[in-house]
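Trainee: Structures given as structure tokens follow.
Bear in mind these aren't lab numbers, they're just calculated from the coordinates by the rules spelled out. These numbers were taken from a predicted model, which means no experiment stands behind them. Cβ atoms are built from the backbone, for glycine too; each structure is taken alone.
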Structure 1
Amino acid sequence: MAHVESDNGARGTVESAVDASGAPIVKISGEIDISNAEMLGRSLERIVGAGGGPRVVDLAALEFMDSSGIAMLLRAAARVDSVQIRNPSSIVRRIIECTGLAGVLHLES
């Protein structure tokens, strides 16, 4: 697990986990903004790895994400077959849909 806290107070965590079925997932919690996105992104890339099958990213505990967080998720998506976004808040879901990125960052219903 990587916990990152920036000077301005933005705190975020990226961790590897498994869901109820035993499938591997990545959980991102806290806040992602320009002050911590690069550090969190490095942690995400280590967990996601270089290529391979689809990855599930659970955002249930993500409280805030700006465009830096979207860019971080897109960089991770470029490394794997697909990224499935699980449990996004209504605002994060709307950001992904409004930016036209739902075809890259697949939203679970």
Structure 2
Amino acid sequence: MDWIHLENEQQLQGIVAGERPTLIFKHSTRCAVSSMAKRNIALDADAIPANVDAYYLDLIRYRTLSNEVARIWEVRHESPQVLLVQGSTCLYHASHGEIDIPNAVAALPRA
């Protein structure tokens, strides 16, 4: 899985201002459940369309950014957590064992 590391406010603002669908995976590097979710996402990576950017957020290292993600898309912070967003709209979010990439992809607008 080729992740784009989400590490700064400028990247986050670019996601909000952009039109591309974006997957954000909020990962706790200290959590076994989060590691399992990351592995499961990688197994389903082929289901993610090429026009979807996939960001990885190490929420231990970048807790402030993680809080901003929760605030911007009005989704309660959890870990692990996946959000599928487009601009300022959250199309899908799930956490823990509910994370399902095919369900996330199904939430994409039809062209």
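Trainee: Have a look at 1, 2 and say which one yields 34 for relative contact order in percent (Cα under 8 Å, 6 or more apart), as calculated.
Mentor: Source structure: 2.
Trainee: Using volume of the Cα convex hull per residue in Å³, for residues 15-54 alone for the comparison, can you identify which of 1, 2 gives the largest number?
Mentor: Looking at the calculated values, the largest one is 1.
Trainee: Supply the structure label, taken from 1, 2, corresponding to distance in nm of label points 7 Å out along Cα→Cβ at positions 39 and 87 with the calculated value 2.4.
Mentor: Working through the options, I get structure 1.
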